[in-house]
Structures are given as C-alpha cells and as structure tokens.
1. Rank structures P, Q, R by mean projected area of the Cα convex hull in nm², for residues 131-170 alone and report only the one at the top, that is, the highest.
2. Compute relative contact order in percent (Cα under 8 Å, 6 or more apart) for each of P, Q, R and report the one that scores greatest.
3. Starting from the value 2, 11, 23, 27, 22, 11, 3, 1, 0: which structure in P, Q, R was P(r) over Cα pairs in 5 Å bins from 0, in percent, for residues 59-178 alone calculated from?
4. Ranked on Kirkwood radius over Cα pairs in Å, which label among P, Q, R comes first with the largest value?
5. One of P, Q, R was used to compute helix-only ellipticity at 222 nm (-39500 (n - 2.57) for each DSSP H run of 4 or more, over all residues; to 500), and the answer was -13500. Which one was it?
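Readers should treat all values here as calculations from the given coordinates under stated rules, not as data from a laboratory. Bear in mind that the values here come from a model prediction, so they are computed numbers and not experimental data.
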Structure P
C-alpha cells in the first residue's frame, strides 16, 4: 500500500499541474478568440477556410494592441487619446471607473513604479502570525500626515486565489522586506505554502516515519 500511495502521489504531481495549465491556457485562448467577432462574418476563418483556427484571436489581439500603441505613441494619436479621455471624463459613472483603472494600469506598468515590486512579510491577523503581502505604494499623502510616521500600502492576497485580498496601510517599521521575487511569492501563496522559494522537492517525496 505504501508503494501504491507513492506512485499515486507521483502521478498526481505530474498530471494535476499539466491539467490546470492546459485548462488556463484554453480559457485564455477562448477569451482572446472572441476578438474574432470584430471581423465581418464573411471574412472569419470558419467561413473562408471552412474550419476554425484556435489561437488566431490571440494573434489578432496582439496586433490590435501593437497598432493601438503605435498610434497612441505619436503626436496625433496622443491628441486623439486626450480627446477620447475628455469625452469619458464627462460621463458620471464611466469617468470614475476609467480614471481608476487608468491610474492603476499606469502605476503597474510604469518602469519606475513601486507597485508589486517587493514581497513583504507582515503580522496578520495578530502579532506572532506572519503572512506574505506585496508592496503597492509608499506615497500615502494624508495617511502619512495623520499617523506621523512612514506608512506603506500593501496588498495581502488570499490563498489559493490571490486575486482577492485586503488593502492595508502599515508602518514601514512593521513590515519585513523579503529577497524572493513577486513570482516566487505568488507561487508560495497559491500553493498554500507547499512551494517554498529556495527549497527543491521531487515528486513522491514523503516523510519517513
């Protein structure tokens, strides 16, 4: 029974990551393929070739993003974007959502930004209990003035789903900066602490009793 259990665990460790990876990639490709709906019906691959081409939407999406970037990067494109943003800023609900998403996107993709560049260790939900968090900013404005000390903003994700979590403002002296990368931190959170950076494991390893 011990040998069968070892083989079963080894098989799960091979197939489970592969299956999840295939599922995620398929969902991503299916989502991107929806951009093909922008093409007139008579020119879509299934009409021209007689069959669908999975993944063609990914190529089309990348082409659209690159073309948009090329247009927005020049002077005329910049004026068009500014005009478009001026229109959106006049729509009550839309302007709030658009400005928030735009600011978040610019912060995340800025090469000089500090968002999600550092992995921190914080005490939560009480002292003596530690968890991982990601630094999202250091300029807290009024929070710095009211508290009278240096405060950092952090995002503490939940496990195993890191897309949900909590926003916290903590004194800088109460956080510990780790050397691990953001990717390593995410792996540790998603795996619920099973995958630890710097610790290698092999399929089928078990504790010997």
Structure Q
C-alpha cells in the first residue's frame, strides 16, 4: 500500500514538474517571438551570439559572388537550396541568408545594385557528427556552419536571415527565423508521467484486491 502511494506521488510529481517546465518554455518562446518581430535596428558593430540572437536588423549593401547553396526541403514544395551570399556595406562584409529556391531553379545572380534586407541575426546550430562535409565541387552544403561559411566567403561570422528584401523579380522565397525549430516536448512528457501514475494506481489497486481476495479451499 505504502509502495503504491509513494510511486503514485513520485509519478504525479514528475508530471507536475513537466507542466511547470511547459509554462517556462512557453514563456521563453513567446519572448523570442516578440523579439523576432520587434522594430528593426542597425546592425551592431560586434554582434554577440547570446545577447543579439534573433535581433531584427536592416542592412543595405551590395551582394557578392559566389553564393553558398544549403540543401533544404520545404513541405509541399520539395527539395531546394537556401541561398547565402556575402554583402558588403560601410567597409564591412557579412553573410545574408536570402531565402529558398527550388532545386530546379536557376541560381539568382548577385547584381551590382545595393539591396536592402530586413531580417534577424541568427547563429543556427545545424552541424553535428552526422552532417556530411560540404560538396564544394557541386556547390552544395548540408547545413549552415557559420564559422566555415564565413571563412569560405571571407566575411565576419555574422548571418542575417531575411524576412523581406527588395530584390527585383527574385525567385527567392525568404525562410525567416521563427521558433518552430525550438523543441518543446514538456506536454508530451507530462502526459507520459500522468499516464504512468494512472497505470501505477490501477496496478496497485489490482494487487490489493488480489491480496484481500479470499483463497478458496
């Protein structure tokens, strides 16, 4: 009996803890969402990966060749590439993620005219031990690796992910920063713990019933 009560209490406690974690995570995501769509500012002189993550900025400069193509897939669209280029302005050279083109599309040209990009600073974490090496011969990258891309393009390790550009007649579709890629599994964990608590109660009740059931013969 005591074992059953203690086990139930522990499992219910874990479920309640996950609900608290869910509230905490949802507050963080709401804060990030608000930060993403805040009024844009000028690009900081020395952006910081912690304090300036998701910071909305506006930059105007001249896009440079070559472009980096990062292989991605879009729901209901299929495979394609993120197009990332260097941008030069005011003596600086940074990277801009201009958006998505289908795998069959012709790569958009850089062009000589200045381009304005409204977007967010981002330091994506996409590289792990399973990520293939870039195929530089075919100009295909399999993840956004900021330090390596910056070295390849000769830029600061700074990436602005476009929400909007004034590129004329562009086939590019911006893939703006959002919170959809940030995991939030706490509700599922809570349901699991509460479900286990229910099973524990049922099994404890069944065991007590069996123990109190009169033995025939």
Structure R
C-alpha cells in the first residue's frame, strides 16, 4: 500500500474515533491538498478511490489533472488559493469547487464564465477571520452583503471558508465561523488543515484541507 493511502486511512480512522467520542454522526470530506506535488505521488490516492483534491494554481491544475479527470469523472477539484479574475475563465473549466470567493467582482466573473459552458461551480466565501492585512478574504462584517449579492446573481454558495492566524489557538475563530455559517443558513464549512483539523471538526467543518499529513512536507 502506498504511503499516501496509508496516511489517508490513518487520518480517516482518527477522525472517526474523534467524532465517535463526541457522538457526532457527520464526517467531513477530506480534501487532499495536492498542490505542487507530482502526479506519481497523487495517483495512488486516485486509484484507491479518493475523490477530493485541492490545488491553488489554475495552469498547474490544468496541466496535471485534465487527462486524469477525463479518465476519472467522479473526481472533484477544489480551488483553495486566491483566484484572480483574469484566471476565472480557465478555472471554471477544470474546478468543481472554489473556496476563495471574496468580492462581488470575482463572484460575477464566475457566474458569467460558468454560464458560457453550462456548468455550476460550488462556492465558498472566504472570510478573513483574523482581520489580517496580508491575507485575502472578506471582513466578517461584510459577508452578509456579499452572500446576498451572490444569491441575487444565482451563484451556488454552499458555505464559508477561512484560514485562521498562525501561532494562535484557532478554536475561537472556528467557533466564530460556525456561528456565521449558522446565521446565513449555510450547510458547509471549509476549515481545518493538517495542524488543526481536529479542532475544526469540533465546530462542524464539513471539508478539511489536508496536505502535509497525507503527502509529506513540500520541498
């Protein structure tokens, strides 16, 4: 068995045990964050049957995944990095989910481009939950207005996404995200990475983005 599959099974097992202890029935989907990794490391997971993968560069994703996706139509690709409007046209062709919508301009561009190819992308609104200057994402106080706009233009927003500040216990932010999501009546939450996904699932994250714990350190 390939090390990536072993790592994935180990994570799934740990998540299951963690949820059983808390009496939680829903289990989050694991996005294997495959950005920068070559296909020879990713393919064992694909062949095992894992479905969700995260990338953060449009061209890299097209180069890596176009043929693999044709051969495996069940695969779901998640755009987890910042998306520039000039990359949207190509992004909507290859991605199934976009986790980083943080402006009306970007939302409108996605709607326009996906309608041209008759596709409906699932979207998360990215919240800058720690109000950090260097991070993208919308201020938590403005999310309601962006969400309302997205509904008006018929963008399929399924939940909120965040990357909490590093070197701080993320629980306070995950709790805040959970409350925000509830306020908007959304079902999905994209939060939690290799270092803190157990804390994220405590606050009902439905998509956890795990790279290092599956593939190892990036070089």
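1. Across P, Q, R, mean projected area of the Cα convex hull in nm², for residues 131-170 alone peaks for Q.
2. On the way: P: 15; Q: 26; R: 20.
The maximum falls on structure Q.
3. Values: P: 2, 9, 13, 16, 16, 13, 11, 9, 7, 3, 1, 0; Q: 2, 11, 23, 27, 22, 11, 3, 1, 0; R: 2, 11, 21, 22, 18, 13, 9, 4, 1.
Comparing all candidates, it corresponds to Q.
4. P
5. Values: P: -15500; Q: -11500; R: -13500.
Traced to structure R.
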